[in-house]
1. Given a value of 140 for volume of the Cα convex hull per residue in Å³, point me to the structure among P, Q it was derived from.
2. P, Q: which one has distance in nm of label points 7 Å out along Cα→Cβ at positions 161 and 177, as calculated, at 2.4?
3. Of the structures labelled P, Q, which one yields -11500 when helix-only ellipticity at 222 nm (-39500 (n - 2.57) for each DSSP H run of 4 or more, over all residues; to 500) is computed from its coordinates?
4. Any idea which of P, Q comes out highest on distance in nm of label points 7 Å out along Cα→Cβ at positions 81 and 201?
5. Between P, Q, which one scores greatest on mean count of other Cβ atoms within 10 Å over residues 89-96?
Structure P
Amino acid sequence: MKLNTNSNVYTFIYSAVMVIIVAVLLAVVSQALAPKQQANILLDKQKQILGALKVDYSAGNPAEIYMVLVNDTLTYGNKEVYVANLNGETKYILPLSGKGLWGGIGGYLALNADKNTIYGVNFNHESETPGLGAKIVELPFREQFEGKHIRNAAGEVVSVAVLKSGKHADGQEQVDAISGATITSSGVSTMLEVNLEEYKEFLSEVPSDEVPSTKEEIVEPIKEED
């Protein structure tokens, strides 16, 4: 019996078979690429943490440098704190997540052993405006946070405010917002405040002066070129 290729039944069966074949192929490809995708996600995370630590990994293997520096991971509920030993000094790295103008923003905040002084920050974004909100990833904006304190004179965690030039925060240290990117700058300020509140349990613990480490230090902080 000759198959009627013009019939609705044939069209339906043909379409169904093609959909199944394509779905199977996509599933196989996705499964095959999953380990590489996860490896890339992990590597990106390690690079961002190294960025918060101001470590230049351009001349080496960032994964290997990360393994040398990051000694431990502490868990507080669903929050994590990464512990690093940088040139004999303890650094605590806190993951950050928030919302900018067009999408999510995030990053990592590195604190000194006193759990008060900011050593470095590294920000990222999904879709902020190039030349404006996207500047949160650039060094001039990030460098403003270095040396700032997240506690006030009474020892309370109050974060660091991101404000327009000329404005002043009450009881907080501050950095200048990005000109023309008020919403993104405000998003960074809110992200820091909200996330630090979520890390209150960790921040309330007595800080340790030193993290024991037998690992050899192999990196130096980034130095900005003239």
Structure Q
Amino acid sequence: MKKSTLFDIISPVMAGPSSSHTAGAVRLGLLARNIYKKVPHKVVFKLYNSYAHTGKGHGTDKGLLSGILGLKVDDRRIKDIFNNEISENIDYKFEYYDNFRRHPNSVDIELYGDYNMKISGDSVGAGEILITKINDFNVSLSGNYNTLILVYKDKPGMISSVTSHLQCANINIASLSCDRNAKGQDASMIICIDGNLDADIVQSIEKMDDIYFVTYVEKLG
């Protein structure tokens, strides 16, 4: 059984009113921004179930937009983000759905800009979150670890080739998960690590054959 921590009991220091609907929403938006690496030109938020029904009252919409704009959960600008000048240069839209297959506090974040990306995630309570999908790939990303995300061609030896770069740099892997569309097609790799990853290691992995996309995401504060 998982032991409760003080964080679980009192929730994070945040702009309220709700840890799951507000703080969790901010963290989902912020992690999506960190994965995308840029402020998009346009973003569509698709809210599901409880997020859709009670999100406006709990500030879920404000939290998601604030996260995309780079604000943290305790930033006072969250409560009036729609009227803040930092939101004027981004086109945003909220849509609301019911889907019993999705988590009660679930969202799809569709990002449009230099390239397009869809990130799906859940707010699982006490401000904790889980990114469950990036484009068509299943992932499990909490934002609690520094993480290397790759999209590549599925073929033998890719996992060992990537992890050898980390081994040479004495980087310890906390967890590793993979997903693929089909044998020999596009695949994804999510590597959570202890410690930090230098930019030159990321660049060396980017130069590998049949690597389509690489991004290094630092853990959320």
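1. Working: P: 212; Q: 140.
Source structure: Q.
2. Working: P: 1.1; Q: 2.4.
Derived from Q, not from the others.
3. Values: P: -11500; Q: -7000.
Value -11500 for helix-only ellipticity at 222 nm (-39500 (n - 2.57) for each DSSP H run of 4 or more, over all residues; to 500) corresponds to P out of P, Q.
4. Values: P: 1.1; Q: 3.1.
Ranking P, Q on distance in nm of label points 7 Å out along Cα→Cβ at positions 81 and 201, first place is Q.
5. On the way: P: 21.8; Q: 13.0.
Going through P, Q one by one, mean count of other Cβ atoms within 10 Å over residues 89-96 peaks for structure P.
None of the figures in this text is laboratory data; all of them are computed from the coordinates on show. The shown structure was predicted, so the numbers you read here are calculated from the model rather than taken from an experiment. Cβ atoms are built from the backbone, for glycine too; each structure is taken alone.
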